[in-house]
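Multiple structures are listed underneath, in structure tokens.
No value in this document is a laboratory result; all are computed from the given coordinates. None of the values given here were measured: they were computed from a predicted structure. Cβ atoms are built from the backbone, for glycine too; each structure is taken alone.
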Structure I
Amino acid sequence: MRFLLDDEQRAFAHSLDALLTAADTPSVVRSWSAGDHTAGLALWSRIADAGVFALAVPEAYEGVGPLPVELAVAFLELGRHAVPGPLVETVAATALLTEPGLAKRFLPGLASGETIATVAALDGPYGSYALDGDAATIHLTIESGEDGGEGGAGGELRLAQGQGHGPVRTSIDPARRLTRPKPGGELLAAGPEFAATAAHALTWARLATAAQALGVGLTLLDRTVAYVKQRSQFGVPIGSFQAVKHRLADAKIALEFARPLLFGAALTMDPADVAAAKVTACEAAYTTARTALQLHGAIGYTAEYDLSLWLTKARALRTAWGTPGECRELVLE
């Protein structure tokens, strides 16, 4: 089977690349990390105008989807440019809000970019913190329901009130700002039927995370290749050293191996296929980050150097929406 993008999909990727290149995303990321969302929200609006969030929303609710392959194309570009914000969480929210009444209420705003969603849970694979809760306009919380509460065995989905509580924290990636979700709020869905919806949303979130991680890894590789051509030792570029070539070749092979898994998973949307794509893409990006850091030397450790924006994101995405162990376990099952 051939996993090649068609002309329209490639044109979509090129248009996103041009949009994000012109946006100077490193400066946007640094402002976002400092709590200034002005530039980031302006970029969010342009990304929405390009149709990225509409890819996960059905046509009946002002979207153009669901189109998982095109979504993977888009998130690969978002990762290549290290775009900040609850991108994956907004995609997950579109999959959580599929009940007709909820879809009519929320999905048009998510598709247009007027609404920014974040998702958190007190337990389970979603994580106990809400990502970028200080920027999101709707805050969804998921509870497992295993304690015999209102949701029963299937759990429950609630619309939390406010932007969370407690101080804003950051993960290893400063652009990933975390808040504790407020308990309670409006009950949106509950019961055994919601369990299937939550599992579906997790699959979409893992697909978007895998694509984002692959994009991060590709940029790390590109920047490192450019750097080793410029840095010299013993009068020659370090890129001419055999050991350096081997490290870069290993990173390239890992990333290219992840690419067909990603698009194959987008075609099937089988949870095991998506889990395999996520663990492969995230591990490839993490391996590439380690190579990039070593080959850049001391400058790679400095927060002022743009490489750090991708290094930290590769590490954070590795465990987002499912650790490598959790994804491998699903594949083995």
Structure II
Amino acid sequence: MLVDLRRDTITLPTEKMRERAFAAPLGDSVYGEDPLQNQLEEYAAHLLGKEASIFLPSGTMGNLVALLTHTQRGEEVILEENAHIRTSETGGIACVAGLMVRTLRGEDGLPEPQAIENAIRPDNIHYPRTSLICMESSHYRYGGIVPPLEKMRAVKVLAERRNLSVHLDGARLFNSALYLGVEVRELAACADSVMISLSKGLAAPIGSVLAGSREFIARAKRFRKMLGGGMRQTGWLCACGLEALSPENIARLAKDHRNAKELAIGISRVPGIKVDLAKVHTNFVVAELEGDVSSETFLARLKEKGVLATRVDAKRVRFVTSRQVDENGIRYAICAVEEVMKETAD
């Protein structure tokens, strides 16, 4: 038995996605002639409460296109110090967009609004101009935690008062909305632009969407083309994307959250494992290893028992639930963790 809890990116397309993909009408999307890409972009914009959206191959490209569209080279972006845009997107913010980065710590995934305001550069020719604030929900590096909605709204109010734009990295935004019990458009309203991933827990094989105003998206299309995201017959992919955004498929994420909570509770009872249950907001579980066992040793022994997880650092590991792992797999993983910790203690 193999239980893969490394990331929710391992999800495979559903049967409905496969059926819709192979029946999809096709057209050249760069010319605006792929009917399902047009449909997906219109529907995603509606779902997010924005005027328009564009389909892109990946979330990394979506975030980079947003950075390029909102800013000019040499300007500065404020974001949380462990934001995915800074830590895990290959330095595109500097190498491609040519931007300075101002980082702030946010224990709940988002810096305090006052700290953000204090970080905004004064109008001085010696300093780069602050032009953009980036938020992330759920926060990947902090174990899928969801920043408070009221705090996000406060950041948007601050940005409007200081004439700054806000971009939301919402790769798992539907997980966040589910945790908060709100419509996803309420989270998207906290930003001028928002990127959502159609893969990960939503199970599309590829693709993300960037949404914003019509003017913003018109400019963003040029940068999408520049970065190689001007794909042609995209109907197969967009058919999967439309199914990914179906109400039934989005609602199914609740099962991933329940499985994550069950896993967290189960392994927290294992001697030598510490889990902060209050921080299990979505489909992530971060476990801290006590004693002498290292994350490398733990993961290697866990793999021998058919369970895969991911290293966070020398003493912490991360488990991510998805539709690829059912309740039986979760129970098996709990037993495997218990066995590994017992063996390492002997």
Which of I, II yields 26.5 for mean count of other Cβ atoms within 10 Å over residues 88-95, as computed? I
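Among the shown structures I, II, from which was the value 2.2 of distance in nm of label points 7 Å out along Cα→Cβ at positions 24 and 64 calculated?
II
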Which entry (I, II) yields the derived value 0.40 for FRET efficiency 1/(1 + (r/R0)^6) of positions 56 and 224 (r between Cβ atoms, R0 = 30 Å, to 0.05): I
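Which one of I, II has mean count of other Cβ atoms within 10 Å over residues 216-223, as calculated from the coordinates, equal to 24.0?
Values: I: 24.0; II: 18.4.
So the calculation was done on I.
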On distance in nm of label points 7 Å out along Cα→Cβ at positions 192 and 272, which of the structures labelled I, II is highest? II
Ranking I, II by relative contact order in percent (Cα under 8 Å, 6 or more apart), the structure that comes out highest: II
Among I, II, which structure scores highest (criterion: distance in nm of label points 7 Å out along Cα→Cβ at positions 184 and 208): I
Of structures I, II, which gives -18500 when helix-only ellipticity at 222 nm (-39500 (n - 2.57) for each DSSP H run of 4 or more, over all residues; to 500) is computed from the coordinates? I
